[in-house]
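So, here's a batch of structures to check.
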Structure I
Amino acid sequence: MTTVNQGVRKLDAMQLVTGQPVYAEDIAPENCLVVKLLRSPHANAMVREIDTERAMRVPGMEAVFTWKDVPQNARRYTQAGQTAPEPSPLDRLVIDRHVRFAGDVVAILAGRDEACVDKAMKLVKVEYDVLEPVLDFRTALDNPVLVHPEDNWEAQCPVGADNRRNLCAHEEDGQGDIDAVLRDCDIVIDRVYHTKACQQTPMETFRTFCTIDTYGRLHIVSSTQIVFHTRRIVANALHIPRSKIRVSKPRVGGGFGAKQTAVSAVYPAFVTWMTKKPSMIVFSRRECMIAGSPRHEMEMHVRLGADKNGIVRGIDLYTLSNTGAYGEHGPTTVGLSGHKSIPLYAKAEAYRFVYDVVYTNHMSSGAYRGYGATQGLFAVESAVNELAARLGIDPFEIRKRNIPREGEIMPAYYGQENTSCALEACLESVRRRIGWDEKYPCRDMGNGKVRAVGMGMAMQGSGIDHVDVGSATLKINDDGFYTLSIGAADMGTGCDTILAQIAAEVLECPLENIAVLGADTDSSPYDSGSYASSTTYVTGKAVEKCALELKDKICTLGAQLLGLDKAAVLFTGDAVTSEDGTQRVPLASIAAASQCGNTVALEATVTHSSEISPPPFMVGAAEVEVDLETGEAQVVNYVAAVDCGTPVNPNLARVQAEGGILQGIGMALTENVTYNDRGMPRESSLMQYKIPCRTDIGHIDVSFESSYEGTGPFGAKSIGEVVINTPLPAISDAIYNAIGTRFYELPITPEQVAMAVEENR
């Protein structure tokens, strides 16, 4: 391969490093109305009365919209970016009289500039009937206080939802007699694990601007991962035809899953549709922290049974997930907590996986890298680490005895076959590269600090099988260069480059001959969007098929120009030739011929969906230095090996892995969401919410142990999500090895570590 599996530079690298990329705010019209949201201070309340008269007297104010401007009995919508019919319940209105969390929208203000809108916001007078909130997700199910008592709440899919029980989703799955198997096990680990909500902090906050185009249509330009889903979401929210909406994506300054939810798009869309004037909303960092799209808080009860040799015989997992005030991604994230953790232990004779997703009066949670697998893997992998310690078996060895092998059926992974797997090679690589045998379990550094190691493994998926759709359009232009049109969203991941590499490999041309056009509902072929680790595997396969189809059409026209039968010509990248090479027509000549007296369309569009979702695998090990006096735990070395099939671009794959590992380290050690007694997050800025930066960690070392996935483009699987999952159990176990205390809740704070050290003295 000449282009695929090569670490080529991103197509937009120079624009990025020279400060030239164009984001939403850079291209918004200068006359955009400034849109801001008045938010509720109460977790649960009814707006008794709202007075906007004085606010509208402020010079420059265009409009103040309240619940009175939104039909309260109309059909509700969801902001979740999902294939329709959405599994998430329809539980939102653009503005609801009933506010359901501290930060919920009470009014939409639009004015000439930020100063007048800020002044007007202070003049809006709101009277509330404050209601009792549900703030503890453990008591939400069947609580007498209902988060969604309204009659027009609607569940479109059979996900086990019941708003009269505060239940967003429920499911039970399993195989074999788990209770009997656990009773017969030599050892059972029975633990409850808790992962708190976790914020997403892309450099570019949520933002959208809207205009009315030449034909009276609503044009939405949003920092989003889901242009086609956003079109449907806004149409449902505003109750207007989808034909009246166009959605396009400029450069996106980070997404991580947060922008799989249409957090910001609806509000300027409403303003522009009502006023017919351009408008723009830019979320402040505080708004992102109190009304964004964090990871779901989850509590997982694990019962894991094994024999004395460490063979896991049964896993019983119950997951309780807190979706918050609205159901965005609640029914879909929770399944991964079991279906992406239990299958790693392939020798299990029985398993049971049950989950409940409950409504509370906290801000709504959504999609975040790892998408529920992160939480479930922390629980199951931590239980396995504890099992290894109880049995006196090395953690790497106990995994080696249990892992799924290529060709095996994985019952807990929806009964899918493990079609490609280099997990054992990943285990061996990480063990060797971190120097596990010399460092396990810990070393006293002699200066009041202890260094210890811990490890974990993970799997994810490659798109949502039977659901996700990827598409590509390729055409040849003057001089023989190509235009690739996609509906997937590059959000800094480099997917534009990766998809161009796949096209260039098939078309046997330099990468610079592929011009990529980003996502636009008016011009791009339909694509579900960039989420669920689908872009390389699903859209990449569409690109591969599309390039092959276009190559065939080029050969058709080339054969005509040569006066030969199509079966008698060859495609060489820069030309079509006869089989013996004596006749040749350059690609540029074919492109020119296609524009004059031609009946062969040198353009192809291909749509692809997969019946399977082959999992990427990962093993990670953390070397953590613990200060026994302060309790500070610092990751000084993290070694990982990833099986993502064939890495289309190893450089970009490595950056994905390093970034995911860093996010996982933050979730394990520093990122903490707590609430005051009114349900408002205390960590409302990056001063309080502590994400790790490069200086907070030591060395991250990533390698690839490639399998070959026959259903993916050139053997590729996904990498975007699996990379965040191993740091949580690895760091937790390293801290245990350092101080002798296990922690079952994340994050593990210095205060907790210091207190545990003191108790153990």
Structure II
Amino acid sequence: MSPLDNTYEKQFKVIGTRPPRPDGIEKVTGKAQYGADLYVPDMLYAKILRSPHPHAKIISIDTSEAEKLDGVKAVVTSKDFSKFSDNKPSDTLVNCIAHEKALYDGHCVAAVAALSNTIAKSALKLINVEYEILPHVTDVDEAMKTDSPIVNKGYVLENVPKGFSENVTSYYEFGHGDLDNGFNNADLIVERTFKTEAAHQGYIEPHACLASMTPDGKADLWCCTQGHYNVRALCADIMGMESSQLRVTPSEIGGGFGGKTTIFIEPIALALSLKSGKPVKLVMTRDEVFKATGPTVSSSMDVKIGMTKDGIITAGEANLRYQGGAFPNGTVEMGAQSAFAAYDLKAVRTKGWNVLTNRPKQAAYRAPGAPQAIYAVESVVDELCQKLNLDPLEIRIKNAAKKGTKSSYGPTFDDIGLIATLEAAKKHPHYLAPLAENQGRGLSCGFWFNFGGDTCVTLNVNFDGTIGVTEGNPDIGGSRASISQMAAEELGISYDKVRTIIADTNSLGHNEVTDGSRVTFAVGLATIKAARAAIKEMCKRVSLIWGIDEDAVRWENGSAIPAGPNAGQFEPMSIEEIAAMSSQTGGPIAGHHEVNAEGAGVSFGVHLADVEVDKETGSTKVLRYTVFQDAGKAIHPSYVEGQMQGGAVQGIGWALNEEYIYGEDGRLQNAGFLDYRIPVASDLPMIEPVILEIPNPGHPYGVRGVGETSIVPPLAAINNAVSRATNIRFSELPLSPPKVLSSLKKEINDNDIHEIMESSAIYNELR
């Protein structure tokens, strides 16, 4: 029995069922309030002027003509933040609004609040900005060169190796064992270089907020976000406010996937509201979302792996170069930690460099950093298997990390489900199904750490016995349902007796951002503990009513009962009965729990992908796709399946089509969904999810996060499938039709040349 009093082996009544989603009616009828739906009387409309240059010194900004325009109520530039910020403004603030330089195409340089959007747009045209255009760099490898333009000075950490540009700001290294000895013991070594482009999270709803700030220093902010407590902390710091004076309320969120874990426009709206004295609404256009919010990183990676002829990996080495835009980021650290996490290796080393470029500041995207690194590693493992004529699934089972494995990044794994997912994939009909000409099957493992973090929950017992749960994490993956289920399970009541709401920042203690697959685990843990606190209080109240010791009352099936025959003969008291008498026994009944949750437990998954490549066009069709993932205990299986399917679809899009395309001028060329191609339903088969439940010992119900891992394997699974379908090893994503077709034509030409050379040799010999 763990210190958490694990109950995951009990027979659940609510956990594992599929009740209706609590927000379903509002969302399908259009009643749900998203960021752009918010409205208050007398509010103004804001627009942002953005830099047309990827790198330019701002000589001057003249806003006088814009301020004179009838209907304009406020104009702000970086100067309006100088009274709040320190001598050196934060990276977050400078990313929101340019100070001395514009650092990327689309960087905000000024903003206007007016009586209408039309007036605000007209005012932007009247703002005169004088720029000194500077050399730019958008490619990660180019940015590392000593002669590359310096994007942002003063960020280089002491541990960065010498010989690189100042754009290289941080360096990470993980691993153990003797690499030289490991490679010497290999029968075959494959070393390749891989590239991935930046990808957008693809959320439907653009960023939007409504700010109301008064001269006395108090403010309200409504916004679509994955973490309103983080929004409060960042905005309060930027605006020079005490956190208690800023209340942030999250709207419904139309997708985030990590892209809404930080701020981009909120301080701008607050500053405009303060200056105008009126509420200000600011909504990004789709073009702005692409240009001025945070996509994932692009990468350049070298991977070297050695393997024996019977399939033992003897050594693995990876060098990862990630660009995260114009400001430092730590994504490459997680990539370096993730790269070889699926394998039990005696010799392994990963190195990672973060590099600045003239691109927007990178934001999280589901398992940030892991998909790129694992794509490179899993592609090389598959190539080794192919060259040695070994079964790729068997080889992964043979080398798989398990309980007791010292991970490539340091910790020793506890109970993990990797081998179980591999075995499930091996037995599945998908793996045994035949393939036709021009078809290939790809396989990849996936990994994510999962997180816990600061969490706070209040559970209130209403006078009629129903339950209100208040938590502080925006629902982006079904947490309202899963939290309600766990509360109902613990209390022994039906799901429909519980309602979970998301509180504003002044109504509940601090909660971490909804990211990292933390919410169902961490908020669920706090909810269970809060429910147990409420149960303890209800048992105490019943002991007073019955006139017996508190220890003589226990809880069972939603009622208080005597602990045993010695406690006395009393009829069970239900929650309804206890709640109805609460005013006479001490007042309202509630349970509260706050925790910095640990024990999240790492997550593994395995994906199988079948594709068919049209050799006439280079286009790739996904024929079949199956996801195997350890979910710990699946609280609401439908939501778990949705997370697995959604991550797979996003990863497939990243592998086949999605990329940020920058021209030689440093400007983004495809800032919209017409030119940035995300998968639609007609592009894909039904993604088949296979849930494995290996309980996480760090949670009372065995919960393990599922939302991140599912995006990690698709990049390699698709790449391996296409490589096997064409017999050409690809090393650059996305595998767009022109890229695939070009490789196919090159292969044909190379074969023709080889045949001609052979024929010539034979001809010359005969002569």
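Laboratory data are not the source of any read-out in this text; all were calculated from the coordinates shown. Everything numeric here is computed off the predicted structure, so don't read it as measured data. Cβ atoms are built from the backbone, for glycine too; each structure is taken alone.
For distance in nm of label points 7 Å out along Cα→Cβ at positions 48 and 408, find whichever of I, II sits highest and give me its label. Can you show the working numbers first?
Values: I: 6.4; II: 3.6.
Looking at the calculated values, the largest one is I.
Assign the value 0.20, calculated as FRET efficiency 1/(1 + (r/R0)^6) of positions 440 and 704 (r between Cβ atoms, R0 = 25 Å, to 0.05), to the correct structure from I, II.
Working through the options, I get structure II.
Shifting gears a bit: One of I, II was used to compute mean count of other Cβ atoms within 10 Å over residues 520-527, and the answer was 18.2. Which one was it?
Comparing all candidates, it corresponds to I.
Same structure, new question: If you rank structures I, II by Rg/Rh (Cα atoms, Kirkwood Rh), which sits at the top with the largest value?
Between I, II, the highest calculated value is found for II.
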